[in-house]
Structure I
Amino acid sequence: RCLILGPSSCCPSRSAGACERPMQRVQQYVTGNFIPHHCFLEDAEYARALDAIVKAVSDTLVTTPDGDRVFLGQRKVEPQPDWWFFGGRARPGEAPQEAAVRNMKRELGLELVPARFEVVGTYSLVWEKRAQEPIGHGTADISTVHRLILSDEELASIAIDEQEYANTSWFECDEVLAGQFHPAIKQAIRDMRVVKAYEAMAASIAEGVDDTALAQHARDLVWLVGRPTRTIVRVHFDAEASVYTVQAGDRRKNTRDES
């Protein structure tokens, strides 16, 4: 069963000013009369393509309206057989939000509209393994992660793709930041909080609040952005123990220290 809900239901708590001025965006520029020629690649062809290209993927971080909890899927296939976003590959010509719409229909059985998807950040993901042979060749993605708020009716109608997911669950964001989850999920949560702080500041401007309150919003935003993150974060996942370890230079530490 597919439900269609428009942008008015995506985040009722936002002011119009905040919605119209997104902090993060992935602008698509279409030059000329591009006509997509989508085709299916046999396994051998697709495996060779994975060795030669970096895929564009559109992933989605499902959250509560207040952003305090996230809904994740426990994947059972490579390249990430653990808790992860919902999403997948984009097709040529698709805007990131359009790809997210298609992926959510395939993975959760929901038919949504692009305006529901708010860009949180873009991340480079490199994986040691992949589902296709030879598994050890791995794969690489550029992922645009979106925030999505689902209604109670939509959540009740979710039908997961059982070939890819073993389970789904809600988690407190602080639980994810302190626990054994992939660092990319943690970074997306941090970046979502930055976006929310920006939205609060934009809403204050639209409402004409005094400069003292606006300055506090600006301080909150700068504090959340924090120090620059490392360009490359090396991650090891012990699947049997469900433990993530981050390597920075010659120093190794558990991702619990990254919260």
Structure II
Amino acid sequence: LFCTVTSLTIVPGVAAIADRFDAVLLDQFGVMHDGKRALPGAVECFERLAASGKRCVVLSNTSRRRAFAMSKLPALGFDPDSLAGFVCSGEEAWQHILAHHRGQKCVWLSWADDFHAFQGDYLERTGVQVVPPEAADFILCHGSQVVRTSLDSAGEATGLETGEVLSAAAEAALAECAGRSLPMLCANPDLYVTLPDGTTGRMPGLLARRYEALGGKVTYFGKPHAPAFEAALRLVGDGIEPNRVLHVHCMAPPTHR
């Protein structure tokens, strides 16, 4: 299914190799857009690929649900109707919660209320309650800014907005959950992201790494983990061989740094 890179060939653009492939997996951030605007040439390239009959599937590590993430594409110039599918880590995590943790209780590592990535209704239809660590069944690593132990509060800051040293509240919550051997679900394994203004944002993967260091077990959703690519290949369809699928991604490893 996957291969090891043994050589590197520089090509002038996707057009130079497009004929070798029947489907294209497109990273969202860093390939299609930067979070606020389409990258130069990206819309035109996408339109040409779709017009030529290539089955295009977007791969994203956003922790939001699929429909929410796809709704942002038109404003950036991309037509979601031209896609064969859209795989995002937030949707994969939500489906896992629905299948395996419905009606349970969790500590929610989240984004702040006023942050653009915060999706307040993320846990709707799962029956999951947000509770303190001592009452939780699992820990959901969905964002990196706050620790929520109730849906009625804004949560306690993790400390990652201003540095890489966790706040006492975040460290205590992770230690309590690890001590109780609670499973963590990480809906975005990225470590860092380069923001449109050039600054570096810290991502949920850092909290997951810390949880593992404390002895906790983490299930990751999204790139670079195999299930994300397997889900994308299912959307590509059975009639296309894996060696006829091109993955266009940013050169940096999926820390987005």
Structure III
Amino acid sequence: MKLSIIISAFNEEGTVFNILESVCAVSLNNSILSERLFKEIIVIDDGSSDNTAALVQQFASRHPEGKSISLLRLDRNYGKGRAIREGLKIASGDIIIIQDADLEYDPEENFPILLAPFFDKRQADVVYGSRFLAPASVRPIYFWHLLGNRFLTFLTNLCTGLILTDMETGYKVFRRSVVQELTPILKSDDFCIEPELTIKIAHRQWRIFEVPITYTSRTYEEGKKIGWRDGLKAIVTIIKCTVWDR
């Protein structure tokens, strides 16, 4: 089986080398997984103005797993949603995982936990990694981010009947069959991809599992990009998808 790892990156020259090292270091042949998985690593450079793309190419040319790494460069900065959508279009894995490039989410710690529900007879269609089911984050989440996340998750649950704890998580994992049906109907170019994905998954009654993950929140000085305007747009997206996506 193949695991496609989609890494969306915008001006992440300070972290992209490290995240690729971490993804390549993940062992996908252990007692938790009943089958060995081979990796396909897809980096989507979302119009970066720094050396992100060059560093990805440099890493791929030197690392033993370099042949499994592909780079797609978008002509300008569209947003996280567009980067994810473009990655989903070309992913060929049996299971597809979304991985941020900013080091907030550690693949070595979290991949085995995220993948287990697909293999141990639980038959998940989609898995979300929840930052709020784990004992503690390494570094606390901003208060306003926490409050906004809780509200958006509550609103999404209210509109879908789900009981998620972390709708906005950066870790979302899908079976290929889910991606094939979802990709043509996704529209968001920005952070609204998170509620859009969740509501469209819920409407199609795919089985969503949540598992606890570790998380290290970074500061705005370190490159965090999401803000309060994204929260307002997410509310609009939740309402629109609930009313019109049927």
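Each reported figure results from applying straightforward, stated rules to the coordinates on display, with no laboratory input. Just so it is clear, the structure is predicted and the values come from calculations on it, not from any experiment. Cβ atoms are built from the backbone, for glycine too; each structure is taken alone.
Details
- With distance in nm of label points 7 Å out along Cα→Cβ at positions 128 and 152 derived as 1.1, matching label from I, II, III: III
- With distance in nm of label points 7 Å out along Cα→Cβ at positions 184 and 232 computed over the structures I, II, III, the top value is the one for III, the highest of the group.
- Origin of the derived value -12000 (helix-only ellipticity at 222 nm (-39500 (n - 2.57) for each DSSP H run of 4 or more, over all residues; to 500); candidates I, II, III): III
- Computed 0.05 for FRET efficiency 1/(1 + (r/R0)^6) of positions 48 and 176 (r between Cβ atoms, R0 = 30 Å, to 0.05) - originating structure among I, II, III: II
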